[in-house]
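We did not get these values from a lab; they are worked out from the coordinates using the rules stated. Keep in mind that what you see is a predicted model, and the values were worked out from it rather than measured. Cβ atoms are built from the backbone, for glycine too; each structure is taken alone.
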Structure 1
Amino acid sequence: MRDTPGRRMTVHGNDIYFEEAGSGGTWVVFESGAGAGRTLWDRVVPLLRNDARTVAYDRAGRGRSAAPAAPQSIDDMAATLVALVEALAPDRLILVGHSMGGLIVRRAAETLSPAGLVLLDPTPENAPTYDNWAPTAKKTDRILAVQQALSHYPPLMRLLTRSYGRKFPADTYATMLSEDFTPADLARTRHEIAAVAAAIGEFRSRPPQPPKSGITVLSSTSAARYQARNLDTLREYQRRYAEQVGAHFEDAACQHIIPAEQPEQVAAAIVRLVNS
């Protein structure tokens, strides 16, 4: 497994584990999507070592971070991110969020006023896909419940997650198997999916105010078969969000896990904001 040094810090009542790399006056803090931790960014971080100081962390209850006292809402996760950033006290900050992480960094940005945002396939809360998302969330939870039961048998999880094995370096994938696809971590993923479902209405009624800085949205152009029927709608509403906030919109020629499939494009988007 990967052996990257990290450290711990207690912020917002949570014991958070994070890893730092690179150097420079701009800090880039990554927020992973549901079901993922700091290792999601393993193909992006090395590309930024000469341009910025990076921070990849595990949310409360994920990976090496301690479990929270109670299930976390999206606002709770954003508050933890804010507290972590404020404790690190960066001179200049760029937030990068993938999928559900886009909701978290958008909410956190209201307090942190970052120098830029990079949103990778962010969850577009206004898409009609989410008008009646409860049945989909319940179906997703049932699938995760089955995976949680199967995760007691590592060979089965390796079979079920083999697509990650193709996308990530071998040592990263081994760490994911031991941290992200265990019974406890799949239980946490189920809580995170529920948090997204609960946040949709709130984000629609109280959308985060965008920072007065550069924003880039990367939108994947393809999807796995079971996700393909919603792809065009999600992309359209990601594009509408970008237009609404004056963001730069880019197609990413890949499926949903953009940090693994297009790390160079992600790094280039970040570097543009670093140098802006």
Structure 2
Amino acid sequence: MTHPEHILTLSCLDQRGIVHRVSGFLADHGCNIIDSAQFGDAQSATFFMRVHFAAEDAAGLASLHADFDALAATMHMQWELHDAAKKPRLLLMVSKIGHCLNDLLFRYKSGLLPVEIPAIVSNHPDFYQLAASYNIPFHHFPLAVGASAADKQEQERRILELVDTSQIDLVVLARYMQVLSPAMCESLKGRAINIHHSFLPSFKGAKPYYQAHERGVKLIGATAHFVTGDLDEGPIIEQGVERVDHSMGPDRLTAIGRDIESVVLARAVKWFIEHRILLNGHKTVVFS
């Protein structure tokens, strides 16, 4: 007989007895801990914890949630309790460069990424056939060059409406080359991930691999981070690099960089859906 599994994540002021009280609560409620990880940040005096457990008695998720709320209140915790069997729902956004989109769709279809993808959004029509091949609705929300603020606001309103009606848990900017407004960033706070095509904070702007080539770099990379109103300055989730040399031209650097982008973004998405990422101010705690 299999038992329902849940994932508890929490953060609070670092203090004595947190692990003891959490594990005791789970034991008292007939739960068996499958794995647990914790971290105390000395700088912020904050404690972080992720517990994956199986509920071996009849207590359901709602009952556990209500009972744990009382314990959490005594320790001023920020916490979430998730059904481990529930597949998070993703909205993928893309413009005209499709390697990250293609990679995520393959991982989804092959079962490597246990999610539901009810929609793909783009400001260009290029990938409607790719979406159709996976039987995923494709939404073309165009935004012309030089579009007015009102046009951009309307386009973002349509995206957020889709996020709401599709019950989206995570928005993934898979090389979506539009700057989101501060209002949209706030609406998606903590549930939107972007892949940046450089090892931040270097080589921002257009054609980063050409900039890197001109500077003769020996390492190139990519950065996955949460989306915030500060462009490309959100809390970093994952980064990847690869060594390059003088013999490689900008096209070769671009190809290597796109491979890194795909892997780094996939890791960040996987860790998000497994509830392994906790915010720590402007940083993240990522439990492997």
Structure 3
Amino acid sequence: MTESQPAYILTISCPDTLGIVAAVSGFLSGAGCNILDSQQFGDSLSGLFFLRVHFEAPPSVGGQAEIERGFAEVAARFSMNWALHDAARKARVLIMVSRLGHCLNDLLYRYRTDSLAIEIPAIVSNHRDFYQLAAWHNVPFHHLPVAPETKAQQERRLLEIVEAEKVDLVVLARYMQILSPELCTALQGRCINIHHSFLPSFKGARPYHQAFSRGVKLIGATAHYVTNELDEGPIIEQEVERVDHRLTPEELEGVGRDIESVVLARAVRYHVEHRVLRNGNKTVVFR
């Protein structure tokens, strides 16, 4: 990708029928665009078709708005739910954390080393533990404590930050508070959570100790979109690692922290690269 050849990502979901790929590729080639990568999936159960196309567009096309205007006719013909994204634009990601900082630290490192193409305009926490870490990375830190009587006010302040900073994605990097249904609705489709894969088997406090007492042989982590149903949102990414009887609960926690960090970073990358398309309560992830 060069400055003279801007690149875009087109994402589509629509009823599956003949001619979708031909229509999309025909429109792009007719406009002089060069397809760099294309992935597709037809779901026989839902009857939906999913497509992600990464392409370059010549200056003669006239930019994103012109492409969108021209593509609208194709989209209407196939009843498409679609979006066109500037591939060069970095998503603005707000990170929320409580007192477990492994996922936050991992995301900040990837951000600082440009291995994750995002901007982080703010870190929000209900504790002060990581304000120095945020300062070291030159990221504004917002301490928003939570109490039952102030939860609604705290969430309103959070949404003010989201709006003021033009946040694209909120990441719950081990943020140990349950979001209200109103906040979940406000952040629908743009809030990702990470948790241990023991759910729903080992809910509540000290899940690794619960797992240890049951002698688990696999532990893992799950990244999913946040919905009103606690920990039931569409899953984006999962990973597991085999363990055995020799590991203590504390050692299980260490393995879990590593997996959680990797899984959350993958999920964030898939989302900001527009690789995740909703399919009911599931996702299609083009890796």
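Some observations on this one:
- For 3.7 (distance in nm of label points 7 Å out along Cα→Cβ at positions 40 and 208, calculated) the corresponding structure among 1, 2, 3: 2
- Computing distance in nm of label points 7 Å out along Cα→Cβ at positions 88 and 176 across structures 1, 2, 3 gives 4.4 for structure 3.
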